[in-house]
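*Asks:* Given below, in the form of structure tokens, are the structures.
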Structure I
Amino acid sequence: MLARNAYGSGQYSSEVTILSAQVPETPDPPTTTISGSNVVIDWNAPVSGGSSISSYTIYIMKSDMLTFEVNTQDCDGSKPEIVADSKCTVPIASLL
């Protein structure tokens, strides 16, 4: 049997199953704990929507309590171990 389309006709092709990935959800708010002279920032990885999460952007509130910054020294959300663990550790001294 031949299949017809806008380009003509031909044999039917094999069926394929396609998984369409979606943009991952936003993670829940993180938790913070003090561990010695460090602050541990921990979060639950969100539902990935079928696509792997490759990085997080982590904003840390500065001591002025008004502005935020990305700490790429200690909490770089593109490092594979931070993505895998959904956690990073920041020295308290760097937050002052």
Structure II
Amino acid sequence: MGPHFRMQDRYAQLIAVLLVLSCYSAAMPFLNLAGFVCCILQYWTDKLLFLREYVTPRRYSKELTFKAVNLIEFGIVLHLVFGLGMLSNPLTLNYNPPYRF
């Protein structure tokens, strides 16, 4: 017997990681690898905690999953808007500082 697993909290954490990743990955491609590692670690952590720590979770409806998928799909629009903003700025890929001390 252990604590109850709060599915809504894990969904919130996953959605936050994916939305931040989609916003900034156009200018920082390394974030794709970091997000992949984060998702893999979260999967294995949850799996081990399900097996060893948490009590059997109650059944959730499909509504929570559908809401999460809708928010993740919104990340595609964010990726497009932020990517266009970052890559159209001439200072994004400029390695020379605009001013010197």
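Quick note: the coordinates plus some simple rules give every number you see, no bench work behind them. This structure is a prediction, so every number in the text was calculated from the model and none was measured.
*Asks:* Could you tell me which structure in I, II was used to calculate relative contact order in percent (Cα under 8 Å, 6 or more apart) as 46?
*Replies:* Among I, II, the structure yielding 46 for relative contact order in percent (Cα under 8 Å, 6 or more apart) is II.
*Asks:* While we're here: Comparing Cα Rg over 2.2 N^0.38 Å across I, II, which is largest?
*Replies:* Result for Cα Rg over 2.2 N^0.38 Å over I, II: largest is I.
*Asks:* A further question on this structure: Assign the value -23500, calculated as helix-only ellipticity at 222 nm (-39500 (n - 2.57) for each DSSP H run of 4 or more, over all residues; to 500), to the correct structure from I, II.
*Replies:* Label of the source structure: II.
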